[in-house]
Each structure stands twice: as structure tokens, then as C-alpha cells.
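The next part holds the structures, each set out as C-alpha cells.
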Structure I
Amino acid sequence: MKITQDLCDKCVDVLTDDGYNASVVECEPKQYAVYIDSVWDSALQNATSFRLHDEDIIYHASHFG
């Protein structure tokens, strides 16, 4: 399944409804990804962002969206 902007938007809606900071990023023309933002790392004492795997984007967008 191709990861589209619409699929990423649905995933972000689900994640933000659950209280996560998430965003859609266009990595290349017509290639989209979802990032979880501001994840606190106690050991490093800073916040980082993580990219979700395509399977996770599909899962969240289709099962909860």
C-alpha cells in the first residue's frame, strides 16, 4: 500500500486525539511520513522525534481513523 498524504493525515488525527504530538512530513515529492514529535529521553535529557514505519501508519489510519 502506498503511503499517501490522506493516509498520513488520518494517522496524525488518531495520534493527536490520543494526546501525542504528531506531524506529517513530505520527505520527497509525493512521499509522506508521520513523525511523533517531542518524545522525551530521560537519559539524554532532551526531546526527539521519531518516524513511524509505514506499517504503523497504515495500522493507525485504518483501525482507528
Structure II
Amino acid sequence: MQQYTITITVYTDADPSELLEYAIESGEDIVRRIEDCGGSAEFLEEEVALEREDDGEIYGGDQYE
């Protein structure tokens, strides 16, 4: 399998932990869709992180904890 990194920019007033949960759910959905089409995919929740641009604060991701 090839590794891909997906970057999504979102403008919101949502709580960062809530947004992180949505990103994790989106990753799970991508894997499910690929598998539904007969492909194989892996998704590691601990590799999902988001960064608040105004102050550089990082949420999620094992490397940031």
C-alpha cells in the first residue's frame, strides 16, 4: 500500500477537540469507502492531528502528546 497525507483547511468556531473527532470520523469513513469498493486501506487514529493557525497549537496525534 502507498501512504497518502490528506490536508483539509477548515474555518470554524468549533471546539478543537470536537473538530479533531470529526477528522477521525472522516478518516474512518474514507477507509470504509475504499473497502466497500474492494480496495484495502488502513487508518491510524493516533496519526490524526490538527493545528490552530493563529497560535500553532496542536491537537491530537501521538507525536504531539
Structure III
Amino acid sequence: MISTAQLRRQIQNDPVSINRMLRVLPEFIRQEEETPQVATPRVLRRLRAQLRMVEQLALQQQEGA
């Protein structure tokens, strides 16, 4: 799984990717919650951190627009 910092660098100036991540990350979280596995707590923590970061990027883009 890609780190949050790497994801930020990759999508920072790409509004299409930011919007896509805003759509898919909640779905990834839901799927992970429905099918718990050994690594689920760590995976959920990382997915939620990525979702928070993408939400912040989206807010920054809206303020800059």
C-alpha cells in the first residue's frame, strides 16, 4: 500500500485524482470493515489517514479556486 505522503505528492495538483480518491476511499474503508482480516486495524488506520489528507487537499483546492 502506498504511504499517505507518497499519495499526497502524486495527486496534489490533480483535481481529477483527488475527486476519484474522495469517491473510492470511503468504499475501500467500507469493504475492509465488512471483511475483517488480521491486518484490518492497520489498513483501516491508513485508509482513514489517506481520506483525511485527500479531504484537506480538496478543501485547499476549493479555497484556491
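Each value in this text was obtained by applying a stated rule to the coordinates, not by laboratory testing. This structure is a prediction, so every number in the text was calculated from the model and none was measured. Cβ atoms are built from the backbone, for glycine too; each structure is taken alone.
Given a value of 26 for relative contact order in percent (Cα under 8 Å, 6 or more apart), point me to the structure among I, II, III it was derived from. Checking each candidate, the match is II. Computing mean count of other Cβ atoms within 10 Å over residues 6-13 gives 13.6 for which of I, II, III? Label of the originating structure: III. Could you figure out which one of I, II, III the value 2.5 for distance in nm of label points 7 Å out along Cα→Cβ at positions 14 and 46 was computed from? Answer by label: II.
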